[in-house]
Structure I
Amino acid sequence: MKKKYIIMRNLGLSYWNNIYYNMNIFTKNRKKCTINEIWFLEHYPIFTTGQTESNNKLLYINNIPIMNANRGGKITYHGPGQQIIYLLFNLKEMKINIKKLLYLIDQIILSTLYYFCCLGHKKFINPGIYIQNKKICSIALRIKKIFCLHGLALNIMTNLTPFKYISPCGNNKIKMDNISTFIKNITLYKMKNILIKKFLYFLNQNAFIYY
């Protein structure tokens, strides 16, 4: 099967509000022929809540702002040192459904960890990717007609303290950790380069990469 192209963007350290706005505008205005994109970035410290989070009225937790998002899932934290990956896909054009997309995301992360000689695993009750029962990757998407937006957050070397202020993903039994705990000398740069290769391989795509 002939490979199609996907645009990879490196957006650096970005304010969540700006990215959230741009992501939704991109999805609203895209056509069936619009090239799919993957955005790699980090966020300044922020809590975000998904559509299944009930009645959030708070504006801040320990001086970190809280924003409501139109993704699935509950509350989580984003901050520097965490690799955010937003997937702006036309699922019909890619010939995959949401179940297959979630499976591919899992395989991409597990395969990336394995590249660094680290074994990750899934939990079906509490979705995401774990290392030794510590959660290192959260996944939350939104499907709008045939279009996908939002994506995943991979803890690489972020400040984990804000996770202690919340019940990550709505479960106070989940323990969050960094990949750097298990893979020494890892950096966002090293991890991102392998993630790009894995995304292209598992999605069967070529890439235009913008830095």
Structure II
Amino acid sequence: MKSRTHVGEDAARDTRVWTIPNLLSMARLAGVPLFLWLVLGPEADGWALVVLMVSGATDYADGYLARKLDQTTVVGQILDPVADRLYILAVVVGLALRDVIPWWLAVSLPLRDALMWGLVPLLRTRGYSSLPVHFLGKAATFNLLYAFPLLLLGDGDGLVARLAEVFGWAFAVWGVGLYWWAGVLYAWQVYRLLATTEPRKATARGE
């Protein structure tokens, strides 16, 4: 997942839409309803796992290609985090409706994301669009990306399913804990920024 303290000047001017990274992000977005249909309709868990793996691969690829090909755009900076959040929401809702995970887990992750989005207007009063991602946030994402496919795989019978369930819950518990811990640290960073930085209203008018 990409993050910048400020939106780069080149990216802010680059309004291209049909770039390779943006197409990959659009493909990831198209996979969200497909994943939900596979999980809740025919319960084709194998294909649902494939969708998750492809999503993870394209999530890495679009960021890499945006930097490598100098195709960091305004549209891409919007599409990428939106696709990430929608995938997390789709996975937790789908698994909760299948009774693979409890609803407290399904609600806790979007609730944390809502807190993060609520901080954005405060950051903008100081001229920021986001703050650097803490390593705990990256660790949390890593754990959750492993947890959900394993929990989906664990919704079955046999030794493999049992092992997948055990390891999936281990990743999930650590992932949720780190996810919220990273969110609290992020909120503290925002508080410190607001306390030590003057509002940029005059600068915004001058621009």
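FYI, it's all coordinate maths here, none of it is from the lab. Not measured: the values here are computed from a predicted model. Cβ atoms are built from the backbone, for glycine too; each structure is taken alone.
Key figures
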quantity	calculated
Source structure (of I, II) for helix-only ellipticity at 222 nm (-39500 (n - 2.57) for each DSSP H run of 4 or more, over all residues; to 500), computed value -8000	I
Which of I, II yields 66 [percent of Cα pairs over 16 Å apart, for residues 64-143 alone, calculated]	II
If FRET efficiency 1/(1 + (r/R0)^6) of positions 168 and 192 (r between Cβ atoms, R0 = 41 Å, to 0.05) is computed and equals 0.70, the structure in I, II	II
Origin of the derived value 1.12 (Cα Rg over 2.2 N^0.38 Å; candidates I, II)	II
Top of I, II by distance in nm of label points 7 Å out along Cα→Cβ at positions 72 and 96, largest first	II
